[in-house]
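Readers should treat all values here as calculations from the given coordinates under stated rules, not as data from a laboratory. No experiment lies behind these values; they were computed from the predicted model shown. Cβ atoms are built from the backbone, for glycine too; each structure is taken alone.
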Structure I
Amino acid sequence: MKYIEFNKTLCNVKFLMNVIDLQSNCAAEMTSETQRAGFFQIYFLENADGYLKLNDETIELKPYTIVFISQHQNYSWHVDASTFEGRLMVFQEDFLNDFFSDQYFIYRLLFFYQTNHPLYFNASEDFFNDMLLKLKEIRQEILNVQSDSAHLIRSILYYVLISLNRSYSQAHQLGDAIALDNTAYHFRKLVEKHIFTHHRVEDYSIMMNLSRITLNKAIKSQFNITATEFIKLRLLFEIKMMLIHTTKTISEIAHEVHYSEINHLSRFFKQKTGKSPGEYRLAYQNGTAL
């Protein structure tokens with residue numbers, strides 16, 4: 001598996017973000033080899049044909065498709081890259097959180113670290129073109145940095161990300177896109193950090209110094225599922241990724257996610273998918289896994 005790090009020197013930028021033309025030398029390679037990246041990517045596909053395998057999902061690519069790839073996710077392109085047109089925006093997590101002086105900013109965006117809904121949406125032509133214009137403005141500031149460029153980039157980037165978040169929420173009927181209360185986002189951040197080792201709501205309520213009832217109410221309000229369901233979905237996602245993208249045995253996977261017994265993991269996995277871990281891996285290899 002190929003792993004890609006963010007390299008601002010290679011593309012001659014001074015920020016830990018960039019806006020890239022898909023036909024430029026800085027564009028990520030669209031290869032059928034499975035890749036992972038140490039940064040976040042948003043693809044704005046103006047002209048597209050083929051499909052993208054992202055985690056356990058196959059995304060049919062069309063014009064005006066916007067795709068979201070979080071850091072460390074597994075993906076492979078099955079396309080004729082020479083026919084692709086559009087823009088790619090890349091950035092590191094710390095860049096966004098620091099840039100907006102908000103330690104939870106990346107977790108407010110529903111399309112990142114998302115495990116329960118599609119990681120793309122098909123935009124209207126007007127919305128898509130508006131995004132391209134904003135990306136062009138950001139790109140111009142990146143290439144011609146002035147003393148006030150950071151302020152302009154910050155304002156335009158905020159507009160782009162919040163607009164995307166609202167449209168993504170509407171496309172997948174997720175309700176209110178961003179809540180004022182940080183409780184749900186703090187929980188989401190902790191789950192990303194501790195999902196392999198902490199599987200109980202009580203673990204997170206202790207970390208956050210909140211009652212389980214208060215925490216569950218905040219999660220239910222923001223994500224429309226209970227805190228327990230949120231943790232289980234996130235854990236299930238990690239187990240699926242190891243089954244699909246690694247050769248680790250079920251025993252090794254159970255050890256990595258801190259299950260004391262293989263049969264406990266197998267029981268949990270079958271309850272959620274209807275298949276044992278071995279059956280799921282085989283079904284995916286045969287192209288029949290859901």
Structure II
Amino acid sequence: MLSRITFRMFVVVMLGMLVVDGAAPGTARAQTVSVAIKNFSFQPSSLTVPIGSTVTWTNQDSVEHTSTSDTGAWDSGGIAPGQSFQHTFTAAGTFTYHCMIHPFMHGTIVVGAAVPSSMPAHPIVQATPTVVPVGGTTLVQGSGFTSTNWAFVFWQRPDRTAHGVWVFTSSTGTFALRLGFSPRHGTGSEFITAFDFATRTWAPFAVVAVTAAVPQVATLSAAPNPVVNGGISSIVGRGFAPNTLVIVQWRRPDATAGAITIFADNSGSFAFTLLADPRHGCGPRTFVAFDPSIGLQTAPYTLFVSC
């Protein structure tokens with residue numbers, strides 16, 4: 001079970017980081033939101049915030065910009081590089097704006113009074129897969145969070161240590177990140193949740209069972225095998241660490257060597273097409289593959305090239 005002390009301490013830290021007001025549960029609270037003026041664009045170009053929120057534009061370009069309402073509701077004047085401008089939105093509505101100096105730069109602020117009624121009572125965090133060996137990864141996905149806003153993803157590991165990261169949600173209130181499980185944190189239950197900054201709501205815990213690593217046996221195969229000289233064969237590797245670079249080397253009949261670095265996918269597999277170059281003659285080509293992330297190497301595999 002998740003340590004009450006650890007979770008309570010984490011909540012205290014989080015509350016120290018957040019601006020607390022007196023709004024009732026289930027209603028939207030005023031926020032301070034940042035927009036970067038960067039690469040001649042407003043990032044993010046669209047925001048949804050509650051009434052009373054303050055938006056801060058910060059110029060991260062090397063030239064001057066402005067934040068100017070299309071209807072004259074505000075005008076920053078020139079914002080020099082490294083400087084900021086703030087405006088507080090006190091009424092609901094959709095507010096479009098632009099840069100007076102660079103009219104092709106546009107942005108939108110949507111101001112609303114309450115959390116959308118379609119939002120679930122609780123945001124949701126899911127992990128896929130839910131059983132992972134140490135050294136593996138899981139995909140953490142959040143849904144039902146406030147759109148285009150901040151969420152804090154928190155997890156407690158099997159050894160009771162904890163960590164967390166801030167993420168920015170999509171326009172549909174979702175996020176995704178990949179979480180790895182280091183052997184130094186042991187095996188057991190890992191608890192994952194996330195905090196919606198706008199609604200001050202925690203998602204229920206998702207639980208991942210971290211298991212002992214199963215010894216990996218990586219293999220190589222080729223099809224067709226044998227292959228005619230000048231033909232092509234598909235070289236396939238399986239059993240490597242997921243999402244890692246693998247080095248494949250081979251020796252040709254004329255004693256020359258070849259190599260390729262290739263990315264193993266989420267299942268630990270890869271494939272590439274090899275040309276049996278006639279310049280290197282007929283006979284066996286011997287392959288080995290090495291995964292430097294875990295020090296795993298295959299047994300030699302032979303592809304026969306016939307004339």
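Some observations on this one:
- Among candidates I, II, the computation of distance in nm of label points 7 Å out along Cα→Cβ at positions 100 and 220 that gave 2.8 used structure I.
- Among I, II, structure where Cα Rg over 2.2 N^0.38 Å, for residues 52-203 alone as derived comes to 1.12: I
- Top of I, II by Rg/Rh (Cα atoms, Kirkwood Rh), largest first: II
- Identity of the structure behind -14000 (criterion: helix-only ellipticity at 222 nm (-39500 (n - 2.57) for each DSSP H run of 4 or more, over all residues; to 500), calculated), options I, II: I
- Structures I, II, by distance in nm of label points 7 Å out along Cα→Cβ at positions 196 and 212: label with the highest value: II
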